[in-house]
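Structures are listed in the sections that come next.
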Structure 1
Amino acid sequence: MIERFAKLPRALEAQARTVRLGESEIPALLVHPDWESPAPVVIWLHGRTAHKELDAGRYLRWMRAGVGACAIDLPGHGQRFDQTAQQPDRTLDTLEQLVNEIDQIVSALTGPEFGGVFDASRLAIGGMSAGGMGAMRRLCDGHPFVCAVVEGSCGSLDDLYFPQGQARGTPWMVEHDRERVARLDPMQHLDTWRPIPLLVLHSQADEMVPWPAQQKFVEAVRERSRTITGEDLVEVTTWPETGAPSEHLGFGRFSNDAKNIQTEFLARHLETGESSGGSEG
């Protein structure tokens, strides 16, 4: 782990715990506003080559808005580091294991170990890049989540990995097995997607996850939401360009705006009655 990310902000450190969750002993960083009263919680899934402590300012904002955080290390990352898992040709391995671990995380958070401080009726899920892909695939099956947030991610893996022409992006860095992609592709499992509020943040200039691929998924989810509920439950904020590395790692000069938008969305849909949490982190 990079040393400068190993130390959490002091205000966050006082409310944070590092634990292992479920039978797989998934490494997790838990944050709770007071560790006494029931609070909503977001299961947060980072991207490939990152770790759970990255961008701790995100969790600090959530905490100050009354929202808890459960940030896990993806398979092969952080406290369960595997050098080979950092490579793009292992992304599907990571996604497959991740999707299967989410229920363990939910059960642990809402079980007796934490004494009810995480409100089982106010669960959210979200992630960045590969983590967001895992979150969106899990949302295609029965689940307990009331809202979701994704950034720099893609719910149409077929369009990401097998693009056809500029309208669908550019060829990805490795070639995956198409049948395996189909099993993990949220777009190909939307017939079982239960509409919930979804926030999508993206740079339109993203060089790793082209916006047109995610935009196609967004429109499909919007259509399903309107058909089933009569409402558009998808909120989207994009920027033409942000200045972030590869337009993918964070949102550059719009980072503060992105964090405020995300925190406000979570506080609103998880019914905390709190504000977005300012400009910390």
Structure 2
Amino acid sequence: MDIRKIGVIGAGQMGNGIAHVAALSGIDVVLHDLSEDRIRSGLATINGNMSRQLSKNLITEEERHNALAKIVAGPKLEDFGDCDMVIEAATENEQVKIKIFQAVVPMLRADAILASNTSSISITRLASTTDRPERFIGIHFMNPVPVMQLVELIRGIATEDDTFESSRAFVARLGKTIAVAEDFPAFIVNRILLPMINEAIYTLYEGVGSVEAIDTGMRLGANHPMGPLQLADFIGLDTCLSVMQVLYEGLADSKYRPCPLLVKYVEAGWLGRKTQRGFYDYRGERPVPTR
């Protein structure tokens, strides 16, 4: 199938990023969220991010104008009726995702592909809750979507070859590089990345180093572009915890046990940049470590 029109469920950071790159590639996009205010906010973010690309001469004014015209608000799930593919980009919570799939499948064409942007949850298990496991696939974009070049493509046990090849062609059209991952907890990138972040939090929890020492150590000692605690704040500590829980429960190995300090921060509602506090406090002129 030639993917010419997609629906995106979730207008947050990941969803609006997916809509952004798809529209710039000439694909029509229907953007949906729980409220019209959230959709408007997502559209405003896309506009701002494209303006930033324009100011850096990464795109032209004509490309920006044409891309913005490709994206329309879809306040109702019925708006996905003529989409070739619908990508779910909601919060990393399995029950939330299942509820979304059960609500959207009656609105889709029989041949439409249903995809999840999950960063850790079993594609096979998610697919089994829908009416089209053979037309279901994992398409995991990296954050921020317009900047990051990699997309993980994950087929469930029932995913048909045609679904996989259509999805591969769609991702290639976006100009992204594909890494094919097997359907195991957290796939490739997060299977490696999140335990590293969790270990950095343990290093803080056990008093081996301060927030600043840990992040400086990994930036300058391992040449990472940002420290693991700064990166955790960027990802969202709730998402980090969700992925670690999926790894811990899915692989039954104690090395994936979420650090108690990560749990404590999430319980406090200190989720990182999106709540203005995490391992750093972002409410002032510059981020200040909270420990």
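Rule-based calculations on the coordinates, nothing more; no lab input. Since the structure is predicted, the reported quantities are computational estimates derived from the model, not experimental observations. Cβ atoms are built from the backbone, for glycine too; each structure is taken alone.
Worth a mention:
- Given 16.3, 52 for Rg and Dmax of the Cα atoms in Å, for residues 123-210 alone, calculated: source structure among 1, 2: 2
- Each of the structures 1, 2 was assessed by distance in nm of label points 7 Å out along Cα→Cβ at positions 147 and 243; the largest value belongs to 1.
- Source structure of the calculated read-out (distance in nm of label points 7 Å out along Cα→Cβ at positions 59 and 267, 4.4) within 1, 2: 2.
- Structure responsible for 18, with relative contact order in percent (Cα under 8 Å, 6 or more apart) calculated and labels 1, 2 on offer: 1
- Read-out helix-only ellipticity at 222 nm (-39500 (n - 2.57) for each DSSP H run of 4 or more, over all residues; to 500), computed value -9500, structure in 1, 2: 1
- For distance in nm of label points 7 Å out along Cα→Cβ at positions 11 and 139 computed as 2.9, the structure of 1, 2 it came from: 1
- Computed 3.0 for distance in nm of label points 7 Å out along Cα→Cβ at positions 51 and 91 - originating structure among 1, 2: 2
- Highest-scoring label, criterion being FRET efficiency 1/(1 + (r/R0)^6) of positions 67 and 163 (r between Cβ atoms, R0 = 30 Å, to 0.05), among 1, 2: 2
- Read-out volume of the Cα convex hull per residue in Å³, computed value 134, structure in 1, 2: 2
- Given 1.0 for distance in nm of label points 7 Å out along Cα→Cβ at positions 115 and 187, calculated: source structure among 1, 2: 2
- Among 1, 2, which structure scores highest (criterion: mean count of other Cβ atoms within 10 Å over residues 35-42): 1
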